[in-house]
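J.: Listed after this line are the structures, all set down as C-alpha cells.
Nothing in this text is a laboratory measurement; each read-out follows from the coordinates by a stated rule. Keep in mind that this is a model prediction, so the values were computed, not measured. Cβ atoms are built from the backbone, for glycine too; each structure is taken alone.
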Structure P
Amino acid sequence: MQSPLTLTVSLLLCLASALPVAAEPTPVQEGSLRAHLALLASDLFEGRGTGQRGGDLTVAYLETQAQVLGLQPAAPGGSYRQAVRLLGTRTLQAQSPLHIEGGQAAAPLLKFGTDWVYASANGQALNTFADELVFAGYGIHAPEERWDDFKGQDLRGKLLIVLANDPYATEAEPHRFAGKAMTIYGRRGYKAEEALRRGAKGVLVLHTEASTLTSWGVVSQGTLGEQFQLDGANPGLPLQGWISEPAARQLFTAAGLDLDALRAQAETREFQPVALGLRVRGEVHSALRRLEQFNVAGLVPGHDPKLRDELVIYTAHWDHLGVTTNERGETQIFNGAVDNASGTAALLAMAQAAVRQPARRSQMFLWVAAEEQGLLGSAWYTQQPLWPLSRTAANLNLDTLNFVGRTRDIGAHGAERSDLGALAAQVAGTMGLSIAPPRVDVGGYFFRSDHFSFAKAGVPAFSVSSGGQYLDASPAVAEKRRAYSQRYHQPSDRYDPSWDLAGMREQAQYTLNLGRAVADAEALPVWRAGDPFGAVKR
C-alpha cells in the first residue's frame, strides 16, 4: 500500500502532466541542424535523386531519425512512410531526333539540349509526330481577365509554341494579370494543361531569362533527365518542353515571320493564333518505369483533448536532382545543400524541439518526395491525406533556407492571404523580428513550392523564407546571397562548413514558434474573404 505522501506526489505529477505546456518555446539546436545538413548534402546521399539510390538512403535516414527523436508514425500500419506512386519517363535522345520541315527559308537543325528540350508526358513509349507548329501567344484562357489566346481556333493535333509567364501590365491596366507578379496562368504546368484541354499534341514554352528569371541551363537540365508524374493521373501531352530564344528566332525566320512583332501582338486581347507553316516530324522514344517513392511523416500528438484531433503540418522536400550525366558523358552529383537539404535538416531540428513541448493541437513533420519533379509528393499527400484536410489548420513550408547570417526580418510572403498573416507578424514581434516588406512575386514563387499543393486543397499555407535585412550589412554578405543564384540547381550547391547558420536556425525557430501559435490558438485560421483558395472545399 502506498503512503499518503507517495499518493500526494503521484497526484501532483499527474496534475502537472495535464497542465498546458510552458509558453517559452523549446529552442531549436543549431548543432543538430548543422549535423543533419552536412550529412544530407554530402556525396554519401548522392544528391537525393527521385528514383535513385540516394533518394532511398534519404528516406531511410529520415525514417530512422524520426523514430530516434520520438515522433510517432503517422502513416498506416504504424509506418513513417507514405508511398507515392510515380511514373518515370526518360527520353531516349539518340533515338528521338525531331526535325523541322517546310517554311520560306531553310528550316533550322535544332539540337536537343542546346536549342530545345522535350519529353513525352502521356505514358507512351513511342510518340510519332508530323504535326504543324502554331504560335499561341501566352497560351492562356482567363475569362476574369477577358483574355483568350485561342479565339475558338481548332488546335487539335497541333504543336503549340507559347510565351513564358503571363501578359505584362500596361499603363492603362496596371493591375492586369496581377501587375508585375506572376499569376497561376504564367505557370508552365497551366500552359500544358490548357493545351491538353484544347486537344493540342504538344507545347513548347519559349524561354527567356527575363520571363522565367532562370537560365537556359537550369530549365534544360530539368528536362534532360528522367521526368516523373503521379501514376494514375490523367495522361499528359505527347510532347512538352522548352525552346530557347535563339532557336525560336530561327524558326520564325524560316516561317517568314517576325518573332518580336508577334510577341507585341500577344500582349493584346486581339491576338489570334498564328500557324507557322512548319511541321515537326520524327519519333520520341521513351523508357518508362513505375516506382514508389515515399513521403516521411512523424507526429507530435496534441495535449488538449478537445483540439488534438486538429493538426499543423510542417513540410520540406527531401529530394534534389541526384546523380546525372551531362552531354559530355560526365557524371555529376547535384547535392542540393541549400535546395533543400537545408529545409530537410531544419525540420529534423524542429522536431527534436517539438517532441519536448507538445502543443494543444497535434503537429506533423512531413518530408515530401519529388518536389523538383512538380510538387508530386505534396500533391499526392493532399489527394491521399494521412489526416483529414478539414481538420488541418495550416501548412508551413521550408524550402531553400538562409545560409548567409541573421536578419532583422523574416519572409512570410503569402501569409497575408489568410489569418496566418496577422499571427505571423505577432510571432515575429515576440522574436524581435519584423515581417519582410511585401514583394512583387515576379517569378511566381508562391506556385513553386510544396505549400501550393496545400493551398490548392484549401489549407491555409505559405513558405517561411529568409528576410533580407542582414545584421551584417557588409558587401561581402550581400554578395554571398547574390552569388547563390549562380549555384541554384547546379552541382556547386554544396555545403560549406564555414557557413554561419545562425540565420537558418532562427528561420527554423520562427517556423516552429508560428506553428505552435497556430496549434495553441482557439480557432483555426481561415482564408481572407475573396481569396480563391478559400472557396476550395476540403
Structure Q
Amino acid sequence: MAGTAEIEYREVRLSSCRVIDLLPGDYLAPIQCRIRHIDLEDPPSYEAISLWADCICINQRDSEEKSRQVLLMGDIYSKASKIWPRLKELEEFENKSITYRLNDQQEWAEDSKKGYHFNEPGPRNVEEITAAFGIPLPESREIANMGRFWKRAWFHRAWTFQESHLARERIFFCGRWEIPSLLLLRVLVSLRVLWKSTDDDRYLEPKELRILAMMKGRSSWSPQNQVNNTFLVTINLRRGSGCTLPSDFIYCLLRSTTECPAIIPDYTKPFWQVFTEATFHTVLGTKSFATLGCVDPEDGDSILPSWVPDWRRRKTHSSVTSLSKRKYNCSGSSEPVVKLCAEEKKLSVIGILWDHVDSTVTSRKNSKYMQELMMKVGEVYQPTQESLNDTWMRTACTDLTLYESEPTRWTANSAARVEELSRCDDELQAAAYTAFIRAMVKQNVDRVYIITQQGRLGTALEQARAGDVIAIALGSEVPFLLRACADGGYKFISECYIHGFMDGEALVDEWKRQKPDADHGDISWLENLHDLQSKGELPFETQEFILS
C-alpha cells in the first residue's frame, strides 16, 4: 500500500472502525499492511498509535463517515490494550537520567511543605532546594532539556488529549527512548512542586501545567475528581491547542469528559456555528452561564458572537466565576432561560436590567485611586454600611479569602484574620499574608473598579465603559456587563462583581422597586425562585436581552 489514494474504502458500520494489520517483513523491506473492520461492541485486542493511523483508517474524503467515526474515537482509545504515542526526535535527550532522579525523589513534595513552600515573589529557595535534594539548577542543561521536551507538539495538539486521557496503558517513544507514562507523570508533579516552591518558570512554565490533566489519564476519573473532568473545565484548559480544523476543539472532547454539549459532529458546518452550538448547549446542559466567563475580550476581532469563547486562542484575562465550583448566587435559585435566534448567532437571555456603569477607576499606575473611590463612594458604602476600606478590600478580593490555599467566601472573621496575618512574626503565616496581597494584586491586574449610577461598587474587566448595562440573568452566578447595540440588542463584555449584591440582593432590589407597596420583610422566596419560575410566579417582571 503506497498511500491513502490507493485505498478503496468499504462502508463502515455505526459501531465499527477500521484497524491496520502490519504484515511481516525484514527490517529493510517496504512496509506492507492491510485494513480490516472490527466491531467496537466486542473488539479483538488491538493497539492504538498517534499521528498517521486515523488518516488511513478513516475515509478523509467522506465528511459523513468522519462525523460518525469522531464520535467513536473515545471508544477506540479507551478499548485499546495499549496506546503508543510517538514524539519526534529530541536533541540531547540522552540526559534522560534527570527524569529518573526527579522520579526517585518522591519525598520532595512532602518535605517542600515543611520549609520551602513560601509565597513571596521569586525566584526563591533555589540554592537550598538544589543542595538538599541534589536537583540540577534551573539554568542547567538537564532542566533546559526537560523544558524543550514538554514543548513537543504532541502534548499541545487537540486530539492527543483524548489519546492520553482515555488510555489503559501508554508507552511514549522519543527518538530511541521508550518512556512509561507513569514516569513522565511523576516527573511533571515534581517539577510542578519545584516551580511552586521557587517561582522559577525555568523548572516548569505555568502554561505547561495543562499537560498534567492529560497525563493523569484515568487516574483522574475518581468520583472526587469528576468536577475537574467536565467538558467546560477541560476545553478551557486545552484551548489554543494545535488543530487543523477548529471544529475539532469541540469534537475531540465529546466522549472524553463529562457534561459534554448535546451536539453531533458535522464537518459540513462552519466552525463558528459549531462553537456557538457548543456554548449554547453547555449553558443548557449545565444550567449555568459559566461558559460565558470563558469569553476573552481579546476575541473582539473574531467572527464569533460576543458571548461565544474563541477556543482557538489561549485566554488572557481572568474570570469572576470558577468553572468547577459555584461561589456566588446573584440570581437566587433560578435557572437559565435561553434560546438561539437570528440564524443561530444570537442568544436570547431572560433577566433584569438592574443598573448602569457611571464611571471607572483604575489602580494601575494610579497612586491616588483610593482618593478617587472616596470621592465617588464616600467614607461609608451605603448598600452594606461598611467602611470604604473594608468595602475596598472585599471588592478587590471579589469577596473571597485569598489568604487561604482554597479560598472561600468572606465571613465576619475574615478581616480580623487578614489583620492578624499582617502582624504575625511567624514565617509561614507572614508568607500567607504576602500570598494574600500577591493574589489580590494578580486578580486585579486586568480589572478596573466600576461605580454604578446607583452608587454601587464593583470590579469588571478593563474594557468596561460608562453607560454599560449591568444585567442579572436568571440562572446567572454573577452579574453581566453588557453594551447596547444600535439594533436594540447587546454585546457581552464580561462578568462583573458588585459588592453586596452577589447572593440575590439585586433581585430583592428589583422586587422592591417594582412593587413598593408589598411587604418587603419576607425574602424567603429567593430560596424557592426556581419553583416560582416554573409556575410563572416570579415576584418581579423580567425582560429579554438579545446578545449578538
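J.: Quick check for you: by distance in nm of label points 7 Å out along Cα→Cβ at positions 310 and 326, which of P, Q is greatest? Mind showing how you got there, number by number?
T.: Working: P: 5.2; Q: 3.1.
Checked P, Q; max of distance in nm of label points 7 Å out along Cα→Cβ at positions 310 and 326 sits with P.
J.: Given a computed value of 21 for relative contact order in percent (Cα under 8 Å, 6 or more apart), which structure among P, Q does it belong to? Intermediate values should be presented prior to the final figure.
T.: Numbers: P: 21; Q: 13.
It traces back to P.
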